[in-house]
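Since every read-out is calculated from the coordinates, none of them should be taken as a lab result. Small disclaimer: the values here were computed from a predicted structure and weren't measured. Cβ atoms are built from the backbone, for glycine too; each structure is taken alone.
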Structure P
Amino acid sequence: MAREIPVPPVQEQRNPVIRYVLLAIGWLSVALGVIGIFLPVLPTTPFLLLAAACFMRSSKRFYLWLVNHRQLGPWIVDYLEGQGIPLKGKVYAIGLMWLSIGLSCYLVPLFWARAFMLTSAVLVSLYILKQKTLSKP
């Protein structure tokens, strides 16, 4: 049985241009998130979270579709409910991030770029590690 999360108040944009931009970014994020399921270098959860945020501000129908989706919903529902990130997801995210940052630092000779990448990786790692770890029932 699929669980449904409580619906936060959806504040749809009244400006049609902003609404359509948010819808476009949301659908692009969904597409990138789905591609990320199959490509290990592309993260899935951040794109789906971005899509949920865009849909929350542009379309209640698409927001509900995403968070209640049989395959895509579980990627974000636990995080949205504040239950945490699975240990496997933490290890996977941090490991791939450091692998790609290491390769990028090797390929980019600029000191300031390396320093920025390493600082970003440290901060993102700390953020991920500080999140609750989801314990599976």
Structure Q
Amino acid sequence: MTEYIVPYQNAESEFTEKRSRFITHLYKVETEAEARARIEEMKKKYYDARHNCWCYLLGSTVVRYSDDGEPQGTAGQPMLAVLQRENVTNAVCVVTRYFGGILLGAGGLTRAYGKSARDALAAAGVVPWGGGPPPGVPVPIRC
């Protein structure tokens, strides 16, 4: 039986990089419709933000991400890489960016979006799911 790791709880984190504000929400989800609903919820909540980038994984087959206007590969992919590196699934991560007037460059954006996902995942914690200990038992993550 395959064992997956899922977020222990929903989480939010925030940090500022060169005056740009990054607000991250991480949710445990069971379906693609639920993931898309969470993304839309964040887009409505932060309608005035420059970017609402997202990624989600469901099981071992469904993987989606969006850079939402950021340069290609600088937002959704770094966030997705964090979740995949930690073997997390059944999760959606949405990072909202309020542009602070200073360009971060491709490397700076990649680091900032990766940090956003790591911070939210650390805040949420993770638990094994499917063949492991019962849900609700936190498992430390390496960040």
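Taking P(r) over Cα pairs in 10 Å bins from 0, in percent, for residues 60-115 alone from the coordinates of each of P, Q, which one would give 22, 55, 19, 3? Don't skip to the answer; put the middle values down first.
Numbers: P: 20, 30, 22, 22, 6; Q: 22, 55, 19, 3.
Clearly, the read-out refers to Q.
Figure out for me which of the structures P, Q the number 2.2 belongs to, where distance in nm of label points 7 Å out along Cα→Cβ at positions 20 and 76 was derived from the coordinates. So the calculation was done on P.
I have -22500 for helix-only ellipticity at 222 nm (-39500 (n - 2.57) for each DSSP H run of 4 or more, over all residues; to 500), calculated from one of the structures P, Q. Which structure is it?
Values: P: -22500; Q: -10000.
Only one of P, Q returns -22500 for helix-only ellipticity at 222 nm (-39500 (n - 2.57) for each DSSP H run of 4 or more, over all residues; to 500), namely P.
Calculated for structures P, Q, mean projected area of the Cα convex hull in nm² is largest in P.
Taking relative contact order in percent (Cα under 8 Å, 6 or more apart) for each of P, Q, which is largest? That would be structure Q.
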